[in-house]
Structure I
Amino acid sequence: MSETNQESQASLEDAKADAVRAAEELREAAAQKATELKDAALQKGQEIRDAATEKADHLKDIARDGLGVTSEKMEDLKSEGEAYVRANPAKSVLIALGLGFIIGRIIR
C-alpha cells in the first residue's frame, strides 16, 4: 500500500474512533439526563403526594370537628325534646297523633 493510502486508512480509523467516542458520550449524557428527569419526576410526585395527604388530614380534622359539634347539637335537641314531652305530655301526644295523621294522608 502506498503511504497516502495508509494515511487515508489511518485518518478513516481515527474518524471512526472519534465518532464511536462521540456516540458513547452522547449516550452517557442522554442516560444521565434521563436519570435526572426521572429523579425530578419522582421528587415532584412525592411533593404532590405529601401535599395531598396533608390536605386530606386537614379536611378530616375539619369533618371530625363538625361531627363533634353536630353531635352536641343533636344531644341538646334530644334533651330539650325530652324535657318538653315531660313538661307537656298530653300536648306532645296530640301533636304526635296530628303529625302521624298528616304524614299518613300525604303518603296515601
Structure II
Amino acid sequence: MSNTSSTKVSVFASRVYELTSMIPEGKVSTYGRLAAKLGLKKGAQAVGQALHYNPFAPIVPCHRVVRSDGSVGGFAFGSEQKIKILRKEGIEILNGKIDLNIYSFKQK
C-alpha cells in the first residue's frame, strides 16, 4: 500500500496494511499470522498497534484481523462494532469467538 501525500505511515505499517488489504470479505487472519508473514516470530502486538492506527479503513479491513484463539480482539470503534461488521460479512461468531478452521484466510 503506498502512502498518500496527506497520510504518512512507517514502512512496517505499510507492509501490515498491504497484507491486511488482501483478506477477503468473509475471511479473517490473525495478528500472529500477519506477523509471521512479515518474518516476525513475536510481532503480533506490533501488528495490532499498526492496525489500531490504520488510516486507510475500510479499504484496509483491519476488522478482519483477530486473535490467535479466534476471539475478536480490539477495534478502534469497539469490539461490538467489530463483531457487527464481521457478522454482516457472513462470519459466524459464537461465544465471542470465530472458528478459524472455517473462516481463516490462508495467505500465500
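A few comments on the model shown:
- Parent structure of the calculated result -36000, given that helix-only ellipticity at 222 nm (-39500 (n - 2.57) for each DSSP H run of 4 or more, over all residues; to 500) is the read-out and I, II the choices: I
- For 2.2 (distance in nm of label points 7 Å out along Cα→Cβ at positions 43 and 67, calculated) the corresponding structure among I, II: II
- Entry that produces 11.6 once distance in nm of label points 7 Å out along Cα→Cβ at positions 11 and 91 is calculated, selected from I, II: I
- If distance in nm of label points 7 Å out along Cα→Cβ at positions 27 and 59 is computed and equals 2.1, the structure in I, II: II
- Structure (I, II) behind the derived value 0.10 of FRET efficiency 1/(1 + (r/R0)^6) of positions 35 and 75 (r between Cβ atoms, R0 = 41 Å, to 0.05): I
- Ranked by FRET efficiency 1/(1 + (r/R0)^6) of positions 19 and 51 (r between Cβ atoms, R0 = 41 Å, to 0.05), structures I, II are topped by II, which has the highest value.
- When Cα Rg over 2.2 N^0.38 Å is computed across structures I, II, the figure 3.17 traces back to I.
Every number here is computed from the coordinates shown, using simple stated rules; none is lab data. Just so it is clear, the model here is predicted, and its values are computed rather than measured. Cβ atoms are built from the backbone, for glycine too; each structure is taken alone.
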